[in-house]
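Enquirer: Each structure below appears as structure tokens.
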Structure I
Amino acid sequence: MRFTKAAIDSLTLAADKSEQYAWDDTLKGFGVKLNKGGSRNFLIQYRGQDGRTRRIVIGKVGTLTLDEARRRARELLVGAATGNDPYKEKKTARAQSAVTVGAVADAYLKHAEHRLKPRSFEQVERHLKQHWQPLAHLPVNGVTRANVAALLTAMASGGHRIKATRARSALSAMFSWAIGEGIAESNPVIGTNKPAEEKSRDRVLSETEVRAVWHACRDDAYSRIVQLLLLTGQRRDEVGSMVESELDLRSALWTIPAARTKNGLTHEVPLSRPALEILAGQPRIEGRDLVFGEGVGGFSGWSNSKERLDKRIAATGLVMPPWRLHDLRRTVATSIADRLKVQPHVVEAILNHISGSKAGVAGIYNRAIYRDEKREALERWAAHVLALTKPQPQPLTRRTSDLA
């Protein structure tokens, strides 16, 4: 039969059959399948390289015009003749569509969990599970650059440009990993615009600001963490997830294990007298090894606690530019170097930084050499902070009678 629209419309299914095929005389392998339920589909039939006969449905009669169906059939039949099996391609496409962004995110997070620091892993997990959740149901190879760009714009338009930039990095890292695993064919993040360029921060608090932060602290866990950050110069999560077994209070020494430090090296932090007093004042929960926090993990509720601290500072009348807890670490480093004239290698030892003088095997054995220097520097710094934050005596108001 030479297919025309009228010829196809005139096709009828024999009463004793559940399905029936009709084939076009002008394009070998192009046909129409009639089903008992009344549906009609364009299809092709060809012999694969394995010798088996395959039939592939192209589309419904009526949804595709005859010309569209014949054009598509010709493309597929030519592909089959040159070694591109339409059946295998369709099977592969179906399998790929079953691999969603959500499934890949789960696999990537499982891979990354033991390769990232806990804090970094939490951030990546939040980005993939929350900020990119609208993509979760899409096939990983069906995500377009437009999909990614639209969500980035939505995130950034809410005033969260830095968050959007970090979310972009997390998604790009996931797709790069998926490409390496043979799961994804491309990275749709490439070519999208960065919502913001992250800049290295150089915020150092003034002495007036240090005094305001200290005085705004209350008798609670968060305030003790803030004061310890200011006294030790260590990282937020190192203090917030401090473990009781890391502390040797009799020797006034806090040893942070390699698993909890950013550079993967064990770090000794001498504890000044004020730091010891703060730790002594922190209530402990029986059976819990973590010094701060109550639930699973260390201290939580950072954002709300910081907001309350900022409100207390603002209530004093001080207009304090935006600052982060990590700025306290930079403030300690800058202050002990500039004001107390502590040598750079000792400052680096306090911060657990690695430079040319401390890198490699030598750095491991030098750790104990600087123990005394670190203790002296932190004791001097603690004394400076206490002197700085000591309540100032209020000037006396003289009565008029006293002037007579």
Structure II
Amino acid sequence: MTSSPHPKKSFIKELFSQKMLVCLLLGFSSGLPFLLTGGTLKLWLAEAKVDITTIGYFSWVGMMYSLKFLWAPLLDSITLFKLGRRKFWMFFSQIVLMGLIFLLGQFKPEESLMIMALISLLIAFFSATQDVAIDAFRREYLEENELGIGSTMNMYGYRLAMLFSGGLAVALADYLNWEKVYLIMALSMVVGLVASSLAPEPLVEFRPKNFKESVVGPFREFLSRHGAAVILVFVFLFKLGDALSGSMLNPFYKDMGYEKTDIGLIAKTFGLASSMVGLFLGGLIIYYVGIFRSLWFFGILQALSTASFALITYTGPMKWSLAFAVIFEDVSSGMGSAAFVAYMASITNKTFTATQYAILSSVATLGRNFFSGFAGHMVKQLGWELFFYVCAVIAIPGLVFLLIIEKMNSKKSS
């Protein structure tokens, strides 16, 4: 990793800079549509007495986020209206999303379920497109030593948006009809438009000469690097154990005998606050010690925090053990996420930022999306205690590949 030629500001000055405000607002814009075709929409469908199997099928809408690398080359090669390739795609996707979210609220599940499914698919498509544009913009907009805190602010915005489109939208639905709720959500996309207006188009020295180069170039450039396969395996493995254990936490809490009130207050409310603290600490530590050292420290903490849930199998449904495991895990996971996102951004080539970041993020979520389906089977075979220990051990291969990458970088620099 090359260091930035620009001297570091103080962390507090950096945190409250216009750059970080832009990252925060773009993160909000990125996170807002996600639950409007996910949990919030499913609640609306359930209220309308839609069959539970059909509601389950709506989960497939989220596949758009895993497939975004397929059209990411368009964002590296095409721009209109002289806005620049990043600003154009951010503005375009945000305006389209505003219209589609409003449109979704105009239909009723009892009468127009297929149309709602199609609109949801389009929302997910343009939301994933917006994500590609924002991720590429952030990589090109920030200096190397700003990537950690910039990624943290982006994730802060994203999680605040999920609270807004999840918690607040559901609460509003008790007082307003769903049409008005989705109108409010559509108008909230203005936050993204404001951020895109504040954001300058990043200056990049090289760009793909044509569409063919924007498709072939990202793969050819990345795979030609020494150790490309090692990097991909590391990206696949780093968050795998954490994701596997996380996919089974709600059934685990129920199995251990916790009341819904305890789960809601400790696991959800404290958990959200803890993850926010973790993101902040992650950005702070990355800013001062760098991405690689942070990955080591946070990776080890992630493994230990995953194993900490086994403590509950010994204590039973005690509130203190749940609070300890949840806070430890969410702080560690938040720090790990901040470093991991910053690392993926730092290894992209700025000529092909959109496509390469989309590929890396798809690889990172592939293991979570695929292997999480087997987590329930693992619990049946191993029991809860051993399940969490195994998930912790799964972190070790990722750290081994991190060591290999570090050695390769040392040889290259020497």
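Enquirer: Supply the structure label, taken from I, II, corresponding to Cα Rg over 2.2 N^0.38 Å, for residues 34-209 alone with the calculated value 1.48.
Expert: Label of the source structure: I.
Enquirer: Now, a different point. Out of I, II, which structure matches 25 when relative contact order in percent (Cα under 8 Å, 6 or more apart) is calculated?
Expert: Computed on structure II.
Enquirer: Matching task: -14000 is the computed value of helix-only ellipticity at 222 nm (-39500 (n - 2.57) for each DSSP H run of 4 or more, over all residues; to 500). Pick the structure from I, II.
Expert: Of the structures listed, the value fits I.
Enquirer: While we're looking at this one, here's another question. Starting from the value 0.95: which structure in I, II was FRET efficiency 1/(1 + (r/R0)^6) of positions 18 and 186 (r between Cβ atoms, R0 = 41 Å, to 0.05) calculated from?
Expert: II
Enquirer: Continuing with this model, one more query. Which structure, out of I, II, was log10 I(q)/I(0) by the Debye sum over Cα atoms at q = 0.07, 0.08, 0.13 Å⁻¹ derived from, given a value of -0.33, -0.44, -1.22?
Expert: Going through each structure in turn, the value belongs to II.
Enquirer: If semi-axes √(5λ) of the Cα gyration tensor in Å, for residues 274-385 alone computes to 30, 20, 9, which of I, II did it come from?
Expert: The read-out comes from structure II.
Enquirer: I've got another one for you. Going by mean count of other Cβ atoms within 10 Å over residues 330-337, which of structures I, II comes out largest?
Expert: Going through I, II one by one, mean count of other Cβ atoms within 10 Å over residues 330-337 is largest in II.
Read-outs throughout are calculated quantities, based only on the coordinates presented, and are distinct from any laboratory measurement. This is a predicted model, so every value here is computed, not measured. Cβ atoms are built from the backbone, for glycine too; each structure is taken alone.
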